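Read-outs: derived from the displayed coordinates by stated rules, not from any lab. Everything numeric here is computed off the predicted structure, so don't read it as measured data. Cβ atoms are built from the backbone, for glycine too; each structure is taken alone.
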Structure I
C-alpha cells in the first residue's frame, strides 16, 4: 500500500473511533443508561461530535487526501485505495460546509429531544415535545443552508441516500402508492378471513427474552460478535464489523415484536458483519445507504421470517417457549397469522402490504415541514388526516400517532423514505437470490440460512460503502431502482393468501 494511503488512514481511523465511541454512548443511552444521566450524556455526545467533525474537516486531512489522490496512479475504481479516496473526498467536501458548532448543536439537541420524546410519548403529550421539535427543525434549516440544493429536502435526504434527489424518491413512492392502494382495497373486499389471534395473549417478558435469544442465535451471525438487549424502540448498532448491538422490546400481549423485530434487527447486523474487515476504521466501513441497509432488515424479516418455508422453524421455537399457546399450532396457521393484512396505527407493527403507506404519509409530512407549508404545531392534525386518508382509520391519541416514532426526535429527517427504498431494493435482490440459489426454499425450511447470507455478502455486504446507491443497484441488478419486483411479489403472496384473481 502506498505511503500516502497509509498516512491518510491514520487520521481517518481516529475519526472512525470517535464516531463509534459516540455510537456506543448512543446505544447505552437507549438500553442501559439511567434516566438522570440524560443531561450529561447529551454534552458527551456533543463533544464527540465536535471533535470528530473538526478532525475530519481539517486542512491537514485535506492535504493528506490530495496526496493520496495523486498516488492512485490509475487504480481501478472499485479498488480499496480508489474507493477510499473517492468516498472520503465526497464526505470531506460535504462536512467542510457544516460548522463544527452546528454539528455539536445538532448532536446535543437530538440527545435532549429523545429523552423529552420518551416522556411525551408516555403521556401522549405532543405539546411537551413541540419545543424540541421546533428546535430540531430550526437546526435542520441552518444545516440545509450550508449546501446548494435544488430542494431543501435534498440536503437531509443525501445524508442517508447519497446522490438521491427528492423528485426521484417521490417517483418511487408514487409508483408504490399506485400499486398498493388497489391491492389493499382488493384484500379488504376479499371474503377470506385470516385469524392472527394466536399471536396475542399473555406472554411473560422472561420467556419472550429467551425466545428472542434463540431466534437471534438461529441467524447466521458471527459467534461472539453480537449481543441482544431490550429498548423502547428496536434498533441495531454496529460499533465494529464484529461488535454488533441488537435490541428489541417485549410486548406483554403480543409475541410478534419479540420474534420478527429481532429478525429485522439481525438483518441490519448481518449486513455490517459481512463488510470486508479491510474497510474497518475507514469511511468505507458502512452500508451503501440507509435504503440498502433497510433492504436487508426487511428482507430477512419478511421474505425469510414471514415466508412459508422458514415459518416452520419459527413455530418450533415458539412451541418450546410457549408450549401451551403454540404446541398445537401448525406451521401453515402461523404463516397465515404472520401475514394478516390489516391497516394499523403503528408503523413497526404494520403488515407488508400497508407498511409503505405509513412511509408515504411520513414523507409527505416531512416535505410539508421543509417547504414550510406545515407548521410544527399543526403536525398532529395533519398526521391524523393522512392516516385516515391512506389507511382509513382514526388516530385515538398522539402516542399511537405523531409521537410513535423516535426518528424526528433524534433529528433524523430524511430517514423515513429509506424504509420504502429498502423494500424496493429487497424485492429486486430477492429475485437475484432465488435465481442464484434454486434450492433456497428447501434451505430455508431446513433452517440453513448461511447460503443466502453468503450470496448477499459476496454481492452486497462485502463492498461496504464503496459505491453510491445508484451505482450499487446497477452493479447488483444490472438496472435502476425498480418497484415492480416488489409489487409483483406482494401481489403473488397476498393474492394467494386472500384468494384474489
Structure II
C-alpha cells in the first residue's frame, strides 16, 4: 500500500452519495442523527491518494476506539512487530530441600495479555526448580511503569472497561464480585479473579454488604485498599464485573492463591523492588506485538491499548508517567511521519479512545491508515461490532454520542479503497458528561438510540461505496 498525501487539493466531487444527500441537502445525513449532530467521511484510493468522496473531512470528531489505530501504528514502528513483554519470577538465595532461602520477586514488564494460564505455567516452572516454600519475602515489583487507578476519570467508576493499569496486570485487571443469599437471609459475597483455568480469591479487595443503597454496587472511600459496597436486589444478577484500581497488588494476591493450590507456600505479598543480586528463575514472554495488536483491534480492550501505547511512548521519553503525556508523544511522532498532512485539531488524551476529549479528522485518520500500510491492513478485523461485513476490514469506535469506523473495503468490482466515517453530537455528549453518575455504567437509552441511527448511516455509506462502479 503506497502512502500518498490526502490534501484538500485532491478532494473531488463524485455522484456516490447523491441519494443520501438528496433529502435535506448537504445537512441531510447529520439531520437524520439529531438537530445538533454532525457526520463526516472520507473515501480514498490508496494507490494514488485521490479522495473519491468526502464530507466535513477536516472537522475534528471524537474518535472513540478508532483512536487505537494511531496507538497500534506507532507501537509497531517504535517497538517492532516482534516485540514481546516479559514477566519474571526472580529469587535471592539458594534452593535447598524445597526451600528458597531468600526472597521471591514477581517482576512485571507491562504485559497486557498476562492471564491465569500464564501464571500457572510460571508456578509450574518454579516447582520444577524444586521450590516448595519461600523462607524470605514474596515481593512484587510493578515499578517498570506508572500504576494508574483508572484510564479515564470521566467514565463510570464501576465500568469493567475503565480499569487501572500498571507494569503488573493480570486477567485484564477485572474482577468478579459474586454473592449468594444464605438460609436465614444473610448474604455471602467475595471478589474473584477469573480466567479460563478457574477463579481465584483476591485478598485486599473488600465488600461491605448493606440492606439498601442508591446503587447496587458502588465504590467506598479508600482506607488503604479497594473496597466496594454491595446492596443485593431481588432478581438482579448475582455477579458483576468490576475494574481493579491497584493491579499490582491484585496480581500478586492471585499468584499467592494459585501457588497455594500447587503446594507452594509463599508469604503474603508485599510491594518492593527487584534486588540487583536476584537471579531469574522463571520467565514468561507475551505473544509478539503484532499478535497483541490484532487482538486490540478485534476486541478493542482498553487496558491492552493503554499498556502498548505507554510502552511505545517510553521509547521516546522514558520518564513519561501519564496517559495524556504518553498519548501526546505518540501524536507528535505521527505528525513527524506525515508532515504533508494538516494536523490541526489532532489531539489524543490516551491510547484507547476511552475519553470524550480526543479529536481526529477523517483526513488525519486516513493518513494514519496509510502510514500503517499493509501490516495494519492485515491486522484489522474483518467484522464490525460482532457482525460480518463482507469485503470490509476496519476498526470501530463507540461512545455515547460518538461513532466511528475506519479501514479498508473492497468494491463490487474488486477495487480496494480506504475509508473513514465519524458521527458525533458534542452538545449531547457534553450534557451526558455533566450529568454522569459515576456509580452507573449503563448508557442512557437516548444515547443508544442515537448510536443505532449512526450505525444505520454508516451501513448506508458502506453499501453505497461497495456497490458503486469504480469512478
- Item | Per distance in nm of label points 7 Å out along Cα→Cβ at positions 164 and 212, the highest-valued of structures I, II | II
- Query: Of structures I, II, which gives -20000 when helix-only ellipticity at 222 nm (-39500 (n - 2.57) for each DSSP H run of 4 or more, over all residues; to 500) is computed from the coordinates?
  - Reply: I
- Item | Among I, II, structure where P(r) over Cα pairs in 20 Å bins from 0, in percent as derived comes to 23, 49, 24, 3, 0 | II
- Note on the structure: The value 3.6 for distance in nm of label points 7 Å out along Cα→Cβ at positions 76 and 452, derived from one of I, II, belongs to structure II
- Assign the value 20, calculated as relative contact order in percent (Cα under 8 Å, 6 or more apart), to the correct structure from I, II. I
